[in-house]
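Several structures are given next for inspection.
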Structure I
């Protein structure tokens with residue numbers, strides 16, 4: 001187990017971020033996983049990476065603030081300051097964000113307060129987000145088990161949770177870098193196929209009640225993981241950004257969404273001319289409202305992602321309650337910020353030019369899951385022809 005943890009740590013630096021001697025690394029994570037953070041630093045040092053900065057967060061201290069302090073006291077407390085992200089981006093550090101979920105941890109915290117603080121923090125790192133979205137820095141988000149997460153999803157068996165992470169991230173392969181290179185070639189082929197189809201819009205339907213049309217902008221580009229920097233580990237998706245004003249119909253979630261430590265379950269969204277005009281949730285409606293009300297852009301979609309329902313993550317039959325994993329178990333959408341690289345020449349365009357091309361701008365980007373075993377996705381082409389690209393939740397391979 002310890003050898004595999006060390007192999008995973010090295011893979012994140014060498015295989016995902018593709019760092020080399022002399023590069024700079026910024027690691028973000030909870031104090032609950034400091035042992036693993038130490039492994040990452042050791043493996044980075046072996047690669048000649050010695051300039052390593054860390055931001056270690058303590059969720060217990062943060063929760064205490066939420067329960068005992070006012071909004072103004074919370075956002076001015078040093079432990080809630082995230083502006084270090086901006087400084088690290090300006091100075092050219094690669095970002096390694098170690099996601100370690102805490103399901104239900106904030107259930108007794110006021111949902112509106114959580115959302116308000118989250119919005120403030122997102123706005124405070126807008127400079128970093130600009131570097132990220134324009135591809136000016138390397139970044140990666142990967143998951144690391146902790147006891148709270150293990151207690152919630154695998155009956156406290158943290159070694160089993162580690163084992164799932166190793167299997168899904170191909171760490172048990174002789175050469176994980178090579179294994180991911182092969183997977184990324186397959187995903188790239190799918191993206192290239194979708195790009196040559198010249199799609200006008202996509203139609204989603206399933207038995208949950210989803211009946212949704214999503215228009216794509218002129219010059220859309222489906223993307224997949226980049227061999228030069230895998231930003232999400234794991235990744236099973238091909239994705240693009242929609243025309244924010246051409247989304248109509250209703251979509252139902254297929255999995256719970258964990259946001260700010262709280263679950264949103266059995267929810268739906270209704271769109272008209274791109275905008276969310278109605279919504280509901282069996283649980284966590286106030287959390288959902290907080291996401292949608294972040295800003296004007298969070299009332300629109302920013303991402304369309306296609307993933308096989310029979311992905312390796314889905315086949316584990318585990319609900320990870322971690323967006324990073326659950327979004328790669330099946331198809332998903334995202335409320336909020338679009339990706340400039342998902343439109344021809346987008347990385348060279350200003351925010352105003354991207355908006356004029358149909359993309360969405362927001363301080364928020366929240367993925368939610370819509371894939372089912374009976375999901376059908378039809379591509380309606382610019383010439384009027386129709387092509388089924390997903391059937392029974394999986395890609396129709398060509």
Structure II
């Protein structure tokens with residue numbers, strides 16, 4: 001057992017990830033049903049070859065008439081029009097609106113030929129086959145024009161967009177039943193530790209339930225990855241080598257990342273792949289590492305849950321988002337708030353300080369305690385203290401990344 005000979009800066013670790021990514025980024029494309037596309041990343045531009053709507057339609061329940069014939073109409077000077085038929089959504093009026101005529105029309109129904117505006121029903125009075133119009137109209141009033149929503153030939157959505165529900169609705173409206181998206185990167189999650197019980201198992205004796213597995217699964221899903229979890233991997237070299245050899249785009253190894261007798265992951269990666277970085281100048285997550293095994297990226301995440309979460313967010317999550325075509329930056333909303341008391345750090349080390357938010361004020365929860373996962377559930381977010389800082393004094397305005 002020896003300590004770390006040296007520690008890589010957070011900036012250098014991030015730079016290594018960004019420099020390594022082009023060697024692994026194939027951004028493979030797959031075509032999926034529109035109904036399964038929410039949150040997926042669009043692989044190519046989508047242009048429309050139809051107008052939406054493809055016909056002029058009424059935006060109101062009322063009567064389709066000629067606007068020029070409403071000149072002078074008021075509540076005290078109602079003008080009469082002869083009602084010759086009705087236009088329903090999907091069932092248009094088949095005739096032509098002649099001078100002095102009106103067609104009863106429903107919202108969304110096609111405008112009949114000869115009419116150019118719609119008088120809402122509340123500005124009319126009906127008497128048998130006559131409607132009294134009590135207001136003037138301009139041409140096109142209360143009429144949805146052809147292509148008002150989408151013009152044929154126009155760009156509807158651009159490549160790289162994360163599809164939202166309304167995006168999917170627009171794609172359907174132009175006739176798309178499927179869409180090309182970037183394939184989700186396959187992320188293999190290896191949980192190591194002979195002291196661990198399966199996730200969700202009641203702790204007993206000197207064994208603890210796996211917390212990192214379900215947490216990492218949720219994080220990977222959030223970042224657009226597709227996680228594969230083979231169960232808890234025994235703490236021995238052969239088991240770890242076999243697990244690392246399975247196909248994946250990225251492998252996360254939780255536990256066994258430090259320099260203890262049972263910390264096999266760094267040595268396996270160094271002996272059978274590339275251990276590019278091991279030991280990072282940060283708290284928590286100092287024992288984190290990264291490298292390459294069988295042409296896939298490997299991230300060594302500490303077993304302590306807060307360290308695991310922190311290392312994932314700083315490093316592994318960045319790579320997963322990039323390989324899935326997403327923005328590499330933090331997926332957290334950022335706000336500015338004022339510290340209620342000081343946050344102390346050590347120059348030369350990045351600190352990940354969990355905090356609570358009370359209006360515009362920030363209350364530190366924890367800066368140490370890598371095994372106390374509830375420090376993150378009690379917190380609303382975290383503050384990153386850079387390596388060149390000794391911390392922040394009380395009443396300092398800081399940036400909070402909101403969980």
Structure III
């Protein structure tokens with residue numbers, strides 16, 4: 001997974017589709033990130049925070065009981081054990097350091113399931129910065145715990161009331177806020193989406209995940225790489241992170257799993273949303289369709305442009321699972337391994353369960369991108385009759 005071209009494109013996808021008022025800020029951001037990424041002092045400070053604050057490296061866990069039940073060897077990359085409970089902290093610490101380096105005093109962020117928002121609020125508290133987070137009104141209702149965590153950490157959480165009142169609309173509101181406060185604010189985008197350089201920059205900050213997973217897999221599998229690497233895909237940062245460790249090995253199959261109600265790669269067509277050209281759910285006249293998912297973090301009608309490129313090139317296969325399959329996978333991992341997954345991560349496991357016959361005897365690495373604490377209240381209602 002290399003750099004995009006000079007225009008910020010991965011093949012046909014990506015670019016910068018923003019108001020002219022934002023172009024100077026994006027150009028400055030790219031220049032500042034390139035300078036920081038090449039600065040040993042910046043990299044050393046980030047590595048220190050990832051180790052001493054976030055808790056990296058996250059472990060690799062072999063699921064013995066689940067493997068026996070499904071007939072394939074399942075390994076989990078445990079991003080759920082990071083500080084704040086997901087892979088989001090990897091990106092947030094890097095961008096917050098960059099914001100401080102650029103002299104910004106405020107962080108502006110969007111969030112769906114709340115994990116990026118919690119991570120952003122955490123970094124702001126750590127670095128003494130203000131933080132404003134936009135979250136869809138619907139998502140605030142189903143993720144009350146994370147809303148409380150963000151506010152406890154000192155962030156201002158503002159509801160997005162427009163459209164579907166979910167992640168897409170939170171991004172809209174965050175970008176509008178950034179346009180009007182760009183002089184002192186830094187837009188801390190949470191996934192591999194948006195205008196260049198965000199998709200590339202976020203993937204580079206999540207690359208640590210894939211590098212660790214590769215080394216750990218070689219140790220666990222007697223110097224062999226896994227046969228299949230699986231990750232859920234909404235915007236796609238956790239998938240981009242883990243795929244980066246294996247994309248240059250064609251013998252490793254890479255699978256991105258989308259929600260059936262928001263399968264931008266599976267059912268979308270190229271279009272413009274949030275400053276990028278990428279696969280997008282839209283109608284015949286180009287209007288963005290609403291995505292639907294039990295998971296707030298995957299409830300997004302588009303996907304990162306590099307994922308669109310990886311799909312078009314055939315390197316990554318993107319498939320989808322239903323909410324019902326996700327619920328079963330959520331329960332299955334909890335019961336067999338004592339690990340409650342985030343609903344987002346349960347999409348990946350649901351695909352493994354559905355394809356267990358053709359995965360028989362293979363080694364499968366699943367990115368467990370987050371822990372399920374945030375989803376417990378929602379699942380208490382869903383599973384009320386069963387429990």
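Values quoted throughout were computed directly from the atomic coordinates according to the rules given, and no laboratory measurement underlies them. Keep in mind that this is a model prediction, so the values were computed, not measured. Cβ atoms are built from the backbone, for glycine too; each structure is taken alone.
To test your reading of the models, identify which of I, II, III gives 23 for percent of Cα pairs over 35 Å apart when calculated.
Values: I: 23; II: 49; III: 17.
Value 23 for percent of Cα pairs over 35 Å apart corresponds to I out of I, II, III.
Which of I, II, III yields 1.6 for distance in nm of label points 7 Å out along Cα→Cβ at positions 277 and 317, as computed? Computed on structure II. Can you say which of I, II, III returns -13000 when helix-only ellipticity at 222 nm (-39500 (n - 2.57) for each DSSP H run of 4 or more, over all residues; to 500) is computed? Clearly, the read-out refers to III.
Given a value of 23.6 for mean count of other Cβ atoms within 10 Å over residues 285-292, calculated from one of I, II, III, which structure does it belong to?
Computing mean count of other Cβ atoms within 10 Å over residues 285-292 on every structure in I, II, III gives 23.6 only for II.
Looking at distance in nm of label points 7 Å out along Cα→Cβ at positions 93 and 237 over structures I, II, III, structure II comes out largest. When distance in nm of label points 7 Å out along Cα→Cβ at positions 133 and 181 is calculated, the result is 3.3; to which of the structures I, II, III does this value belong? It traces back to I. Can you spot which of I, II, III the value 0.25 was calculated from, given it is FRET efficiency 1/(1 + (r/R0)^6) of positions 77 and 221 (r between Cβ atoms, R0 = 35 Å, to 0.05)? The read-out comes from structure I.
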